[in-house]
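Every number here is computed from the coordinates shown, using simple stated rules; none is lab data. Quantities reported herein were computed from a predicted structural model and do not represent experimental measurements. Cβ atoms are built from the backbone, for glycine too; each structure is taken alone.
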Structure P
């Protein structure tokens with residue numbers, strides 16, 4: 001059985017790098033969605049705010065991503081050993 005170890009700093013830096021476009025696109029896309037809603041609402045007199053479903057849903061995903069990048073602690077060596085022992089017992 002081959003075991004692959006991942007370089008933790010490279011994973012963390014990749015997560016941070018991938019988070020920034022997500023953080024940039026969230027307000028940009030939401031402004032566009034709300035502008036589309038406003039244009040449709042004014043021209044058709046249909047005032048149901050459908051972007052209200054997108055904005056908080058995506059916001060929750062953004063908060064979860066920020067937590068994963070900033071606040072989540074790395075897996076410690078002893079946790080890896082404990083998990084390997086647990087998995088070895090169930091074989």
Structure Q
């Protein structure tokens with residue numbers, strides 16, 4: 001297989017993965033919004049440090065053997081931050 005063919009194959013694979021990630025992220029934000037509405041309805045704080053810490057601990061354990069451990073944890077920290085910011089604007 002030539003360089004170009006291989007490159008196109010990898011790029012096509014990334015395109016497919018990006019489509020899946022977008023669908024999953026949209027679904028995840030739908031769920032975090034539902035959680036946000038529930039918290040508002042029950043006068044709870046949006047940010048719950050214990051929950052986020054538990055999530056990060058669980059992810060860290062799952063990723064122990066991954067060469068992408070730190071990068072994925074950074075992504076999740078940012079994802080949770082964006083989720084919190086989005087929830088603040090729910091009414």
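Work out which structure the value 17.4, 60 belongs to, where Rg and Dmax of the Cα atoms in Å was derived from one of P, Q. Among P, Q, the structure yielding 17.4, 60 for Rg and Dmax of the Cα atoms in Å is Q.
Compare FRET efficiency 1/(1 + (r/R0)^6) of positions 28 and 76 (r between Cβ atoms, R0 = 30 Å, to 0.05) across structures P, Q and report the one with the greatest value. Could the numbers behind the result be given before it?
Numbers: P: 0.20; Q: 1.00.
If we compare FRET efficiency 1/(1 + (r/R0)^6) of positions 28 and 76 (r between Cβ atoms, R0 = 30 Å, to 0.05) over P, Q, the biggest value is for Q.
Check the numbers for relative contact order in percent (Cα under 8 Å, 6 or more apart) across P, Q and tell me which is largest.
Numbers: P: 32; Q: 39.
If we compare relative contact order in percent (Cα under 8 Å, 6 or more apart) over P, Q, the biggest value is for Q.
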